[in-house]
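> Structures for review follow.
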Structure I
Amino acid sequence: MRYLTAGDSHGPGLVVIVDGVPAGIPLVPAHIERDLARRRAGYGRSGRMAAEREEVQVWGGLYGGKTTGAPLGILIPNRVGASVAGPEVYRIPRPGHADLAGFLKYSPPDLRPVQERASARETAARCAAGAVARRLLEEIGVTVFSLVTGIGSATGRGYEEAFFTAGVNWDDLAARAEASPLRCPWEELARSMREEIDRAAAAGDTLGGTFVVVATGVPAGLGSFVQADRRLDGRLAAAVMSIPAVKGVEVGLGFALAALTGSRAHDPILSGLRRGSNRAGGLEGGVTNGQPLLVRAAMKPIPTLQRGLPSVDLVTGEEVRAPAQRADVCAVPAAAVVAEAAVAWELACAVLERYGGDRLADIKAALGR
């Protein structure tokens with residue numbers, strides 16, 4: 001499968017073309033709209049999220065509520081019109097955004113073309129593509145969800161330790177996270193996160209954080225070690241790292257493994273090929289091993305601040321402060337949903353590479369389901 005997105009943050013809408021989707025997958029616009037709504041939600045989001053109400057249009061690729069094997073054309077109209085910000089917004093680059101780097105690369109008349117396309121609004125199109133992949137995975141028993149484990153100094157690394165042991169009740173964690181405005185299943189930690197966000201909002205500041213994407217029911221044998229670009233861990237890391245503001249990705253215990261001895265870092269193989277732990281996060285040698293897949297990511301604070309950081313006016317050369325614009329205080333829960341889409345897409349592609357099939361029925365037969 002492959003997809004391509006187009007559209008701007010404040011243009012008429014976003015478009016995504018999804019190609020290579022097997023025939024026979026039950027899919028209706030509501031499946032896509034559900035994930036778009038989940039992306040909009042979250043404590044600390046801006047007013048734009050309340051204004052957007054994405055009702056997608058699907059052009060082609062569907063008949064009778066199922067995919068046909070033809071490309072899916074998905075249109076996501078923008079309900080929020082052009083920005084009413086002053087002209088200084090388009091000549092003063094914001095530190096931490098793509099503004100200056102994009103200006104140096106493409107030399108547009110001003111910063112607006114860069115801001116419109118580099119905007120995180122584009123991730124709505126990725127979520128639409130990911131929703132299609134999610135439907136394929138659901139049909140073969142794979143579930144993808146996310147948990148927010150830290151915002152600012154409110155971190156839950158202690159809670160995460162349980163992820164790498166046997167016997168985790170993933171269904172319970174997923175349900176509790178879905179019910180939380182912060183996608184955090186632990187109420188005490190979620191309370192600390194809300195307090196962090198409130199303090200940052202009062203100070204005109206922003207916050208980042210960490211989240212974990214979990215996939216259960218993943219078949220063993222997805223991915224490969226025979227070439228670098230076929231290693232599934234590399235593909236997943238690239239997909240999640242490409243999300244705006246994500247600055248770090250780990251698989252399984254990740255960086256913490258570097259502090260352990262080998263005898264404590266690796267997951268013993270027990271009788272019946274059971275594993276007593278999952279520090280590898282479901283991937284060994286770039287190949288899934290049948291354990292739950294765990295991908296952890298770190299998101300930096302949103303760089304649009306109410307009291308802008310020092311910058312330079314590209315017209316006058318004067319040292320000024322970057323202008324304030326409408327922005328979230330914290331978008332970690334939204335980034336977690338986007339990362340779900342990224343992980344679901346890579347997993348669905350890996351499923352098709354291993355089991356092939358132009359129809360869902362062929363894939364299920366190859367899997368023995």
Structure II
Amino acid sequence: MDYPKLSSTLTVKKTQFKNRIVFPPVQTNYAAPNGETTKRHINFYENIAKNNVGLTIVGATGISPYSRLGDHAFCLYDDQHVQSGKELFEAIRKGGSVPAVQINHGGRVMNPKLAGEKLIGPSAIHSPATQNIPHELTVEEIEEIITQFIRTAQNAKRAGALMVELHGAHSFLLNQFMSPAANKRKDQYGGSTEKRARIVREILKRTREVVGEDFILGLRMSVEEFVDGGLTVEESREMIKMFVDNSLDIVHVSGGGIDSGYKMIQAAAKGELIKLAGEIKKEVNIPVIAVGGILRLEQAENALQEELADMVAIGRGLIADPELVTKTLEGRSEEIIECTSCLQCFAPSKDPGMTCPVNENI
């Protein structure tokens with residue numbers, strides 16, 4: 001099979017992606033306890049980047065000491081992380097892929113120990129998944145969170161990333177602010193669609209001022225939360241249009257999250273997450289990344305042919321076999337080590353670090 005759409009280039013600002021394949025951000029927990037990269041961390045991303053992946057997004061990167069999703073999560077909030085990150089992003093670049101990084105704060109769904117025993121959120125409303133009630137952020141504390149995102153984006157650029165993706169999906173802090181189910185504030189950061197979108201708009205606008213026009217700003221967003229009273233595609237469309245006005249360059253469409261339980265996995269298995277990307281693409285004029293249950297290039301090519309997206313993310317398939325794309329393009333599909341969809345890569349392990357039952361080399 002040929003892959004004409006998937007193999008075509010895409011240029012955003014002054015950066016050219018050699019194809020439309022994306023390795024999406026995952027929480028590997030391969031970094032050092034202090035947030036610096038490690039050889040294992042670098043090797044993991046290098047092995048994927050050098051195998052015909054156009055965009056490689058390093059996952060779930062902490063913006064502060066108390067924002068990390070894992071005790072060995074990569075961070076970029078400090079100068080020492082910048083020096084550490086240079087080797088990581090250079091390895092991705094040398095592999096032929098565009099180096100990018102997702103930056104994140106977990107908010108109310110974090111492990112309380114990693115949050116310094118002080119969970120935070122837009123409102124003092126419990127998480128359906130964890131039942132934990134966060135401290136409601138003051139306006140001054142929100143300003144500090146915004147500053148942390150901006151500083152981390154600056155550090156990402158200093159370290160050699162060509163793109164930053166804000167994590168506004170999967171029940172984490174920015175998602176909580178956008179969500180009418182999690183955000184019941186009565187001030188400038190809550191209430192209307194515009195006010196709940198404000199924190200993301202401010203981060204985008206103020207980050208653009210310090211990183212320049214050529215740096216790519218992305219957002220991953222759960223456009224359908226799959227929780228009662230949560231974000232819907234209709235409201236998400238309106239938010240994304242606002243974000244584009246505030247310098248958003250790429251939107252990475254997902255759905256659900258920690259608070260929706262298995263609904264996200266079920267939606268991905270049915271191909272519903274890819275269709276969500278198509279609903280957003282109809283209404284925006286920036287590139288859309290589709291994600292969710294895509295394990296083979298045939299699925300990715302079909303999504304592009306059906307104009308559901310401009311780029312397609314393959315996560316678990318590349319964790320199972322980093323050479324998936326190369327083997328497919330070279331006509332060696334029978335050699336691909338198949339992902340079994342066991343989801344072990346997302347599950348906590350006894351020792352730090354993501355594991356995969358079919359790939360012992362990660």
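> Where is relative contact order in percent (Cα under 8 Å, 6 or more apart) largest, in which of I, II?
That would be structure I.
> Out of I, II, which structure matches 13.4 when mean count of other Cβ atoms within 10 Å over residues 58-65 is calculated?
I
> Output the label of whichever structure in I, II has the greatest value of Cα Rg over 2.2 N^0.38 Å.
Top value of Cα Rg over 2.2 N^0.38 Å goes to structure I.
> Of the structures I, II, report the one carrying the highest value of distance in nm of label points 7 Å out along Cα→Cβ at positions 66 and 194.
I
> To continue, here is another question. Given structures I, II, which gives the highest value for distance in nm of label points 7 Å out along Cα→Cβ at positions 26 and 170?
The structure with the largest value is I.
> Which of I, II yields 22.2 for mean count of other Cβ atoms within 10 Å over residues 210-217, as computed?
Considering all the candidates, the number was obtained from I.
Throughout, read-outs are computed from the coordinates displayed, never taken from laboratory work. Keep in mind that this is a model prediction, so the values were computed, not measured. Cβ atoms are built from the backbone, for glycine too; each structure is taken alone.
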